[in-house]
Structure 1
């Protein structure tokens, strides 16, 4: 059983991560993790102290668990820009703060800290409304640039191909061919995927107004201490090489930051393949963590409501009904932690021994959640 600890300030509950039901708080790491959560209440996604919370909490885990690998996500500047009209000097201060917090973690932990930016943000210019199609269009609040099209009519495909804010429409057959899929890999793919133009986005169900959206960028910046990584898929093997050489390593994801705001020196890596460019979200995190393109399982056009229901497993893991295989935390045999102001992604996309994340939905702060995947390493 994998345990999760929910913390809502002065109240904690231990649950079975898969079922979501209360569970006995057993294991050598449970008391320590509960105490760390109690010392670091989450200030909120867009709060000025949000990125400092990541560093403070991660350093607390470093002191009490001594990991060889840490996966961190600094996201305050991304959420603040996505949903708020920031003056340029405020945006600059938020980005500077994210890098300062990552540097503070590196300095105080002594870990080699690799920085990765997730790409540029651009103004949200035009919303694409697909409600009047004959077929079904599915878009996600987490993904601005891709929408799934199901059972489209010939009229639908003709209209989409002429739409001024859509750059292309890709069939399931073409996706399988481009990404090396077999006959069994298409069950979660839509019949077609529509791709939005730069600055445009598909309307989701969120009532919050988008101000900035991911570009998404052709390349993303990576600090030079990682070494050469030509594509986003090469980040994981380079990290594992550094760890295998005996280095204590941290990966810090700086969300919503591209090459124009990333401090030198840095290199760049390709942020996707062919027409697919990742924006901050589950697919980009999984591409980094697994070293594989996750488009067959995780794409902006999947009908996630098919997986929802009263008995859905992993109720605290968003729309995920199973945890992805091959994540970096499971590949590294030493102790590992993940901390970030990103709900769900820290435990779903990293698989580290101990993960800690904000428990927030649609920017509403509901506390914290920690997941304990491996307690056996605490006594090794």
Structure 2
């Protein structure tokens, strides 16, 4: 009996020693434990436990992408928005909250060249505030809308969509891996991400959306933990590898996951409209990508019927908010280098593209303002 207990004790001791040595070795290689949620804000000023990240300001940030030999600086204000009008211009009575990703934020262009700044110039009686952020999906825009409208009133909320938002809502940002051209570069990129504690862009700091069995919107916050990941680099690395395996599968099988991403996307939009209505705001969606991108098209009666099946919370047609395409096909054309930032594979627009967006958006806004507003918002 004594020998039996001795063997058990020996096995337990060996396992503990092995785990301790393995943990030391993994940390020695540079892999990290997950930071506790409350410590992220100390180490990463841009961290948000809900959205993953928000810009911190006030500051002048060197753009991550800009034409060769021409550094671009982006002005981030104290309220985490990007500067969208001269500092000496006061806010007007009519205010518009602009939400979106790097396209709307304006990576690679000066403040005064973003289409949101141009909208402020076009409509002097309206204030457009640019709360877009690079890397955001629709879910993050919903979370940001909810947070901002609790603190401030806006007459209008406009969400600027691109097709990739659908993928971001149900998966994680894998463009870091996609942008690496060789297998060696992809491996090195993944290892660098596994060792990272930064919340800006790494895929493990994305919130995720889903549709619950009753048809309601399910949201998993960006601050996501496995038991023990704050104390063990092994557990945290295993968590991240599992998350990467899932996101890689989704990202590279959008033919399979595409219909579900559409369903989630539209549930988020309906929820964004509901939040705006509850706060006394009018909501609209503008699509900055071409209308021939099928997933961006409004849902059909057949799709709505399929999504509503067995759900107590149902979507309905016609759409309860404007859904407008505001592109003339310039953005994203590789044979037209003047239309995207030099050296940028993601087709972020140059000032030419932003001016075209502003032209189309202004034409639509003029009509929408006339239909919905009793104050003088005309340019």
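Since every read-out is calculated from the coordinates, none of them should be taken as a lab result. All figures in this text were calculated on a predicted structure; none of them were measured in a lab. Cβ atoms are built from the backbone, for glycine too; each structure is taken alone.
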Supply the structure label, taken from 1, 2, corresponding to relative contact order in percent (Cα under 8 Å, 6 or more apart) with the calculated value 20. 2
Value -7500, calculated as helix-only ellipticity at 222 nm (-39500 (n - 2.57) for each DSSP H run of 4 or more, over all residues; to 500) from one of 1, 2, is from structure 1
Consider the structures 1, 2: one of them gives 14.4 for mean count of other Cβ atoms within 10 Å over residues 162-169 as calculated from the coordinates. Say which. 1
From 1, 2, which structure was P(r) over Cα pairs in 5 Å bins from 0, in percent, for residues 226-281 alone = 4, 15, 23, 28, 19, 9, 2, 0 calculated on? 1
With Rg and Dmax of the Cα atoms in Å coming out at 20.2, 63, pick the structure among 1, 2 it was computed from. 1
